[in-house]
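Chemist: Right after this note come the structures.
Just so you know, all these numbers are worked out from the coordinates, no wet-lab data involved. Fair warning: this is a prediction, and the values are worked out from it, not measured in the lab. Cβ atoms are built from the backbone, for glycine too; each structure is taken alone.
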Structure 1
Amino acid sequence: MVKAAKPKSLKATVTHLEMKRYPHTLKPLPVNLHASLIRATNIPLHFYRYLHWQVGREWHWVNRLRMSEEKLADIIHAKTTHIYVLGVDGAPAGFFELAELEEATVELSYFGLMAHARARGLGEWMLGQALSTAWVTTPARVIVSTNTLDHPAALPLYQRVGFNPVSQNQAIIRPLADDEILAIMKAGEQPAG
């Protein structure tokens, strides 16, 4: 039996951005789309991992997928974490996650669409919904980070809606190995009955 090779680590430039005032204009929902955003309170871990995998696998979102059940539950079930799931035509299509941090800061921790929902005009609308939600608590600022492995439209979109870059750093991303992917898929299987 041939053992699968470990994927090579990837270099990325991480850009940290902030927004210090509510955006002037937000895009409306594109016409002829049946979309909804639902707050997922006490989201099941397997469903969160499914969303995270479906939205972020192309962009190497690996940190949350590698977390233990306990650590992940502590983060996503915290009172300061707010997760909203996008539905299109009745099926999951993306999500965003906000975290209330210290010093009146809200972080847009995760934001993205599944492949079947991209290029339909939903990204900027959903980002506007995320920002509207973030600003409800009247923070001093909203922050977000993206990197060069993310969707190529991410950084321009963040800047278009009013985020300004404040710093950059280099990061090494270790993609998931085949055995890790298999373990994630097995963990998501729910017992019948």
Structure 2
Amino acid sequence: MRFTLETYEDLQGPARDLADRVLKVSSDGIGGPFNLLLKSPETGARIVDLLDHFNGGSSAIDGLSRRLAVLILARHSGARYAWWTHRRRALNAGEFTEAQIDALNAKLRPEGLSAALLAVHAYVTALTKGTPTPAPVLATLKAALPEAAVVDLILFCGTYMTVAMILNEADVALPEDEVDTLRRD
């Protein structure tokens, strides 16, 4: 463990307030990326604000697009905890098939996605290269989604890359008895 784990009982002031807020919405409790955010609760609260915005239904991007983006970004960044939890959630909710998730893990385009999700896949994959996305990729995305959703997708990707960095730097472990399926090639 690269950072000391915070326990709820030891938290005080703004860190306790942030933990209470996280516990109301997180299926991961104060684990996952949240434990490290508790060490800087004022800044951590801003990240939680963004996550609440995107995941709470206020964003212009739909849930399937968000889930697909997270899986692409987790694979790209090697964020094993993000991959594990979002893979599990996607399968449990029937959002994507095992074969589609395996394709993402192999950095391939999954079969059977809608035109809009194919556009999201192409765009997020291009965005991970760190250069402006090719004009045809952006044009295809803008034909599939309103511009507000495109902008939200960019901001969402930036937010989840921040989360991936937190998870990687904290070396957040998977729960006991869980298997790390994230490829690293």
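Chemist: Of the structures labelled 1, 2, which one yields 10.8, 28 when Rg and Dmax of the Cα atoms in Å, for residues 46-85 alone is computed from its coordinates?
Modeler: 2
Chemist: Taking FRET efficiency 1/(1 + (r/R0)^6) of positions 134 and 166 (r between Cβ atoms, R0 = 35 Å, to 0.05) for each of 1, 2, which is largest?
Modeler: Of structures 1, 2, the maximum of FRET efficiency 1/(1 + (r/R0)^6) of positions 134 and 166 (r between Cβ atoms, R0 = 35 Å, to 0.05) occurs in 1.
Chemist: Follow-up question, since we're still on this one. Tell me which of 1, 2 gives 14.5 when you compute mean count of other Cβ atoms within 10 Å over residues 62-69.
Modeler: Answer for the origin of the read-out: 1.
Chemist: Say we calculate mean count of other Cβ atoms within 10 Å over residues 70-77 for every structure; which of 1, 2 gives the highest result?
Modeler: Going through 1, 2 one by one, mean count of other Cβ atoms within 10 Å over residues 70-77 peaks for structure 2.
Chemist: Hey, Kirkwood radius over Cα pairs in Å, for residues 54-125 alone derived from one of 1, 2 reads 13.5; which structure?
Modeler: Corresponding structure: 1.
Chemist: Taking -19500 as the value of helix-only ellipticity at 222 nm (-39500 (n - 2.57) for each DSSP H run of 4 or more, over all residues; to 500) derived from one of the structures shown (1, 2), identify that structure.
Modeler: Matching structure: 2.
Chemist: Here is a follow-up. Work out the source of 38 here, i.e. which of 1, 2 gives that when relative contact order in percent (Cα under 8 Å, 6 or more apart) is computed.
Modeler: So the calculation was done on 1.
Chemist: Tell me which structure, out of 1, 2, gives 0.9 once distance in nm of label points 7 Å out along Cα→Cβ at positions 30 and 94 is calculated.
Modeler: 1
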